[in-house]
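Novice: Listed after this line are the structures, all set down as structure tokens.
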Structure 1
Amino acid sequence: MATVATRMGPGARHLGVRAVVVVGAYGATSAVVLLAIVLLRRAVSPDLLRGVLSFFFIAALAAGLEPATVKAQVLRGEALGVSVAAYLGAGALKALAVSPFLALVWRFADPHMEVRAFLWLPLVTIIGFAATDLRVLLDVRGRHAQAIWLKQGALAGGLVVLAGLTAAGLPLFWAIGASTLARLAFVGFAAVMTVEERRPKTLWPPMKALLADPRWVDLAAASAIAAAGGSVDRVLALRFLPAAAFGGYLLLYETFSRFWLVPYLLTPILFARRASGQDAGPFIRGAWLATLAAGGLFVLAVAAVMLLAPDLPRRLLGTTFGPATLAFALAVVIGAFTQLRVAELQASGAARRATLAMGLSAAIAAVLFFVFIMRLGAPGLLWAWLVKSVVELVATLVGGRRGLRRQPV
């Protein structure tokens, strides 16, 4: 029987070395985030903790949106022919357009947040979009570890600054501002270090060309829909759960979603190979098998903790969610397969099909999460995640065979 490395084709050994580096970067930044949340929970009141986590959620949401400025050029085969300044300028304009919608989401989710905190949101969105586009550009250049450090490090470092200043007694508004400016400095430095070409004399013509390319619209729409479907749980949790319950739920989400390192590592490479016309079949099949193996181990580990150390979740999270915890673990694994499938579709030129599938999932998710949280509270969100993940994966597989068998056409 062929091994996973064999199925991934040539370069699998190099991918393994790169994976070790990337896992180290991702693991370190993730540990910082989780430790900051745990320590802050002990240092401040539940209401102040809610405010900190509320901002962290909206910053993570902005960072998770895909402006697709670079990705569109990857599909054109011209990603390395455009200046970094033009990419960032076009992304900043998109961020300013999106900021009012993020403000509405934040206001609905956390009506207790002081209004002046929203003044930081345009800059937060610009930083998120810049980090995302720079990450794609670094991935295209083969600098995958740097891409991970940039994307995760900016968010994790911002949370550390925010948590430290809040714990020290600085008002939340000023702590948010300091955190945002620290992230801006980090991403700005990364942008300068990424530049490998001369800056054009005028930025508007290349920026205009980037904005006029229709390819980014479908890619960005798929990302926005996926973000809506994937974040509505925390929006509703912020809105309807007590502060302590929301803190426990968010900590569990941040812990379990670390499994998405697997598709986070694989999808940029899958996208680049498929979009560039390389023979990506062996890599795609290997990616599915690797995710299946890792997912099985992850679910078994969660089941073992629940069986052998049932009090551990309560000590770490401040609450417990019972059997729904295992359902959420399974949902996270299924979601990893969906991310692989969406990357296949987008790289194959079927971005609109991926967008429609994700749109269906987002609409269903909104109803599911609302009904389940109103009936079952926080555990209901975890059960709703399982139903959502199954529906989402099925929707992306309709009309094409999964990557484990062959590449989509």
Structure 2
Amino acid sequence: MSLSTSASRLRLTLYALLALAQWAWLFRVVPALHGNDFGIFYRSAASTQPYVGHPGNPTTGDGQLLTNLNPPHFLLVLKPFTLLPLVAACVVWWLLSLGLIVAGLTWWLRTQGERWTIERAIWAALWAPVLTMGFTGQVTAVLGVAVWLAYRNLRRGHDWRGGAWLGLVLSVKPILWPLAIWFVVRREWKAVFGMAAAGAASVAIGLAVFGLRTYWMWIGALRGIDWGQEAMNASISGIASRLPIHVPHAASLLVGFAVACTTVWRSRGWTLDRAWMPLVAASLLASPLGWVYYGVWLLPGTSIAQWTKGVARFWCAPLIVVIGIGNLSAGLWASVGCCYGWTLLAMWYRSGVVRTAQVGPLYRALHPSASSRWETREVAGTNAHRIA
């Protein structure tokens, strides 16, 4: 986006005003929700019954109290925050998350030889994963440190260390199972053993502190999930739940499983840089709850150009607009209301997992333009992404 013309300056100003309006809305709504998701985690960690709906938690549309879905051993990370009053804990958590996400995006830009500009700062403020993380106070940024350490170590060939970091992540977010299976299919046993050791150690510590009964309560909370139709759920199950026709939940999960398995198999010969984004995208698509704020974990191996051109720009669609327009009718809920899900599916398709030797009209339509195509090439064993 060039600032050389008045039109581009006006467009940039409008984007900035839209971003400010959304963040101002968050500052008002998050306190009204008593800390939103982080408030749920806070009350869960402070309680002797962490997996029941506590008074003060946000509710679903039908009035059901939401509950914590993170495993017991993750409560150990949250326990120190319960020493503070909720308001103070929220301030510390949000500042920590903001600092981590800015640091992560800065590192990502520098790996490409890029830097922050006004346009990129506005893009980050509008980007749905960052906005929804600010709205919910989710664990994305904090857990993202382990995700980043896993990626960096695995990319550098430190398989055991990288696998251990990934195992820690998987013990909290098992929805990323396609990443683990990818290493199994490739027979990279050091990484696999590192994942198994770290995951088992995390669960063992949780069992020693909280006991087996708490883990059964956590599994019971997972079984009680019935809010997958929320607009922030970008999974295939989320898309299916918003369609005007009934789609059996088992059928959407089966399609998601097929997407994940296809991705693992098709990418088994790729480098980690090339395979990371489609594998994480498939993980979110296959999960019953593929929340859009986990989209931050898609960034390794991609470039800023791939997120600011073409179909990926729909992840900058304002959350309040997606929800507001989507709720007007069943048809809009299946289209506009599924904006983040359809966009994720298109990005997964664009990643090259689907065979594209004979490029069809759909594939061409999903690319930014005929003269600005996403090309992925292997050069001397290293993945090179470029915009041609």
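Please treat every number below as a calculation from the coordinates, not as lab data. Predicted, not measured: the structure shown is a model, and the values here were computed from it. Cβ atoms are built from the backbone, for glycine too; each structure is taken alone.
Novice: Between 1, 2, which one scores greatest on mean count of other Cβ atoms within 10 Å over residues 90-97?
Specialist: Values: 1: 20.1; 2: 16.4.
Result for mean count of other Cβ atoms within 10 Å over residues 90-97 over 1, 2: largest is 1.
Novice: As an exercise: FRET efficiency 1/(1 + (r/R0)^6) of positions 106 and 250 (r between Cβ atoms, R0 = 35 Å, to 0.05), calculated from one structure in 1, 2, equals 0.25. Which structure is it? Could you put the intermediate results ahead of the total?
Specialist: On the way: 1: 1.00; 2: 0.25.
So the calculation was done on 2.
Novice: Comparing distance in nm of label points 7 Å out along Cα→Cβ at positions 234 and 282 across 1, 2, which structure shows the greatest value?
Specialist: Working: 1: 3.9; 2: 1.7.
If we compare distance in nm of label points 7 Å out along Cα→Cβ at positions 234 and 282 over 1, 2, the biggest value is for 1.
Novice: I would also like to ask the following. Which of 1, 2 yields 130 for volume of the Cα convex hull per residue in Å³, for residues 154-313 alone, as computed?
Specialist: Details: 1: 202; 2: 130.
Working through the options, I get structure 2.
Novice: Taking relative contact order in percent (Cα under 8 Å, 6 or more apart) from the coordinates of each of 1, 2, which one would give 15?
Specialist: 2
Novice: Quick check: -27000 is what I get for helix-only ellipticity at 222 nm (-39500 (n - 2.57) for each DSSP H run of 4 or more, over all residues; to 500), calculated from one of 1, 2. Which structure matches? Before the final figure, lay out the partial values.
Specialist: Working: 1: -27000; 2: -19000.
Traced to structure 1.
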